[in-house]
Each structure stands twice: as structure tokens, then as C-alpha cells.
Structure I
Amino acid sequence: MITLKKIPVLLILSVIIGCPKPPLPGPAATKFWQEVLTAEFEKAYDRFSFMDRAVMSPEEFVQNLAFKPEESSVFRVSKKLTSFQIGEAIIAADSARVPMTITVPEAIKDKYRRFLWKVTRETPVDTTLNPRMVTLEGLNRLVREDNAWFIFGDWETERKIAGILAQERLDYLAKLKIKNVKVREDQNVRKYYLTFDLVNTGSRSLKFTQVLITCLNKNGRACQVLTENPVSDKTRPLVPGERRRVKLDLSTTPVEWNMQTEIKVVDCGFAE
């Protein structure tokens, strides 16, 4: 007589019910971009890996993404034009690459570009649209932690690179010279103007410079401190060897100002 071995109840149940399917990275990427595109940055922060969140606090993350006033207006009027599409994920063990396309306003594209691990193409959309839109094609990078998928920003490496770039900027300040400083009074309108030349003696083009101007009283002490950006996104880059004339209105300086100034370049940003 043949006897059947007893089959564990749990095994029978698992066969009948079926093992739960492992989660896929695509839905995690979809939820993340839904939250980013609706400016729900606190929720989007929780979509990042534990490794990333150990490097940056939610407060810092939200502060870094906060819209400037002019960006907020672009964000509001472009909501109906903004869209994204997630492709099929490529999974390798506990990491994944998720291709996607996203259409966003050109003016704030860098806000979204930073979340893509790699951008493979950038294409302008119909130029008659207002605001102007661009489509970015690229890849998201995700990692699996505790059997769930999270966006991997690799913020630790990003911080290290940022530190290196910050030191490069500081070192380059020595190559930015202030020349030919003059203070003049316009007798017709009773205004004072400060003029000087900003000279790039280095080998790199700059898209940003910040200058600190200290106005001195008769005792050589500061009576007013001003900042100015002679090179910005509103000007052309400052190329190697260029000497750029800067003119500032100093009519609002205190009465104790003796028309003496100290000028120092305190920050810069590379164009490439």
C-alpha cells in the first residue's frame, strides 16, 4: 500500500495563493516625478534612498528646490504643458535604470534636470508656446532597499564634487583683478558713480561673478557694504583675458562716506 507524505499547510497555501510579485522600479519613479512636478518636495524627499537621506536633511532638500519669485510664475502658467513618460526599467540585482522623457519649461529645466542620472537628449518644443518648453530624455537611477525601490541621487558623491568645485572657484578668485577704480560726481543730477574694470587674467570663461564693495568713512571704517554681480545670466560670459567696465550708482551711500571704496571679488561661477 502506497502512503502519501504529508505536505506542509503553508506550502499548500503558497501554491494556491501564489507568491507575491516583487515590486518594480517603474511605479516608484512615476510617483517621484508626480510629486516633483507638483512641487510636493517634502514627499519627493522620502522617495530617495536611505543612503541619500543620511547625507541631506529634508529641510535642506526643500530649501535647495524652492522657486524664486520669477520661477514660481513660470511654474504656475506651465502646469498644463508639463508632462513625463516612464519607460521599461532595466534591472540588475538591487539597482535599476529607468528611461524617461519629460517636458518642462526651459527657464526652470535645471530644477528637473538635476534629478536625472543621465540626460541623453534635449529637444526644444514648439517655440510658439509661452513659456518656452523643452523635452529632456534620460535615465533615472534607483536602488532596492528593504524590498522597495528608491531614487538614488548619490548625494554623497555630489557633495564631494561640489566641495572640489567650490575650492576651484575660490582659487580662481586670485585671477580676477579690479583695475582703474574711480568715483565721479554727476553735477547735473547730483549723483555719485563708481566705475572699475573687472579683468579675467585666468584661462576659464565665467558665467557669474560677485563683487563686494565697501564704502569707507574718513576714519577708514565701513559705512556701507554693497554686493554687485557684474557677470550674470543677464550678461554675456567673461572670457579669458577680457577687461569689462563696470559702472555703479552710489547715490544712496551715507553722508559720512568720504568717496573711498574697497572692492573685492568674492565669488565666481565657471561657464563650462
Structure II
Amino acid sequence: MAALRRLRAAAGAAAALLPFLAGAGTTATAARGGETTPFSCSFAHSWTSCGFAAQATSPDRISEVEAAGVRGVRLETRPGDEGIAGSGGAERTDLALSPEETGCAQGVEQWWSHSLLFPHDYALPVATRADPWPWGVVFDFHHTGLEGQANFQIQVAGKPPELELAISGGPVESNGGPGSSTRRFAVGPVVKGHWYDFVYHVRWSSGGDGFFDAWVDGRRVVAYRGATLYAGQGCYLKLANYHTPVGQPVAVVHARLRRAASEAGLGLDAPP
């Protein structure tokens, strides 16, 4: 499929992304001696103060906003925002943490939480002759290799397009196709104007001792056991707005990003 080939090529462009990451400031060391240290970004100040690097056509595609009483960062794409950090013909406005700041490495165990909002004017992926299987990625833990699918991503895909989670890992990089290592977990139709709250408990590993548990709005959606990294690789976190073209601006809003060594360390009001 043309869309799958495009997604595979774009998702695997880590070499194009690393120069952006190298210039990013960091707010903390993600792991010391294998121990996860806290990280928090409320977007109360500029997103750069949290150590993110931009992958966007222009700085005006990224803005701090308040939505439904929550402070966050809005990522917008406009028609023609292609060829960004290896995106090929897809459109992209992403924020990336460095692999060091993310702390994603073999044997490391972490808890993460974050929130995501699709504005009321969010445009769902649209099937066209050029892209019969359209998609949109809105968050990921991207592997550090040159090919294949991210180790974890939140995406809007399918017919009709709905929200789902995907996990890939193992000895070889997954192309996301039938028979690959990629596993997908349905969340449901996209609800616009709603703050989705995500919580993850993960052990990063390219072997069978890895795991990834995920909750969406307090509901357990993923209880995956298996590889969460590719052999010999790490990963890095991305707040994303990356999709096949839809012919109009597309925006998503991210907020309340946290990492801790335990569930309690996230400070959640309503733990899963």
C-alpha cells in the first residue's frame, strides 16, 4: 500500500531527527544507574524550557494555549508542511525530547502520564486516491534506528479512522504490515474537545521481559507482554502532529507530561 510505504519511510527517518535533538536543552537526567528520575512539563512557560526540540516548518506552528482550563502546547500543520525531519509527503509539526532525556534504554522501567486534546476543528485523516489508507500519529516513543515503526504510538487510523495504540519491538524493525511484530489496541472514535488522559507503565526491552501497560481515561486498554524496543536501540519521546495530507490545517493540543519511577510518583488524582 502506498500509505504504508510512506509511513514506513517517514517513521524510520531517525537519522534526520537526531540533529534537531542534539540542540535541545534538558531539564534533568532521565536515568542514573538505571534508576528513573522525575520529569514534568506543565507548559506553564515556553516548551523549550522543558527540553523539547521542534520539527516544524515554522515556529508559528507551535504555541502555548489554554484549553478547557488546562495549559498546553498546540501543534498545527498547514497544507504543504511536508518534508519535515524525514516526513516525506506527510505533514508534520512535532516536539521531541532527546533519547537521554527520555531515558528509554534496555532494562529501564518507567511510568509516564500525559494529556491530549483534539480541538473541535480537528480534521480526521481522509482517504484519497494517493492515500487510500490515511493515518495520523499524535504521540510516540520513536526508536533510534533508521527503518520501521515507532516502538509505541497513538494514532488515528482505519476505516472509519479511530483512535488506537500500537506497539512494536523485537530483533528486527517492524514495517507495521500483516505478520509483523506490531500490535494494535483499539481505543474508539475520536472525541473532539475532550481531554484524554493517558498513563503508561513500561519496561523497555528488546526481549521477552518487556511490558507495556496503558490506561486511557482510567480504563485499561493495553496489557502487553513482550519486546518494547528493537535490538540494540533506544527510543525518544515525541509530542506529535504527523499525518497524511487532508487539504486543511490540522491541530492537536498536548499537556501535563510527567515521568516517574512509580505510579505514586506521577501524582495522579485518580490513579488507574
**Report entry** Answer label among I, II for the case where helix-only ellipticity at 222 nm (-39500 (n - 2.57) for each DSSP H run of 4 or more, over all residues; to 500), calculated from the coordinates, equals -7500
**Finding:** I
Report task. Compute mean count of other Cβ atoms within 10 Å over residues 72-79 for each of I, II and report the one that scores greatest. Result -> II
Query - Structure with the greatest value (metric volume of the Cα convex hull per residue in Å³, set I, II) - result: I
Query raised in the report: Just checking, which of I, II has the largest value of Cα Rg over 2.2 N^0.38 Å, for residues 152-231 alone?
Result: I
Requested in this report: Compare distance in nm of label points 7 Å out along Cα→Cβ at positions 56 and 80 across structures I, II and report the one with the greatest value.
Outcome: I
Report task. Output the label of whichever structure in I, II has the greatest value of relative contact order in percent (Cα under 8 Å, 6 or more apart). Result -> II
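Read the figures in this text as sums done on the coordinates, not as results from a lab. Not measured: the values here are computed from a predicted model. Cβ atoms are built from the backbone, for glycine too; each structure is taken alone.
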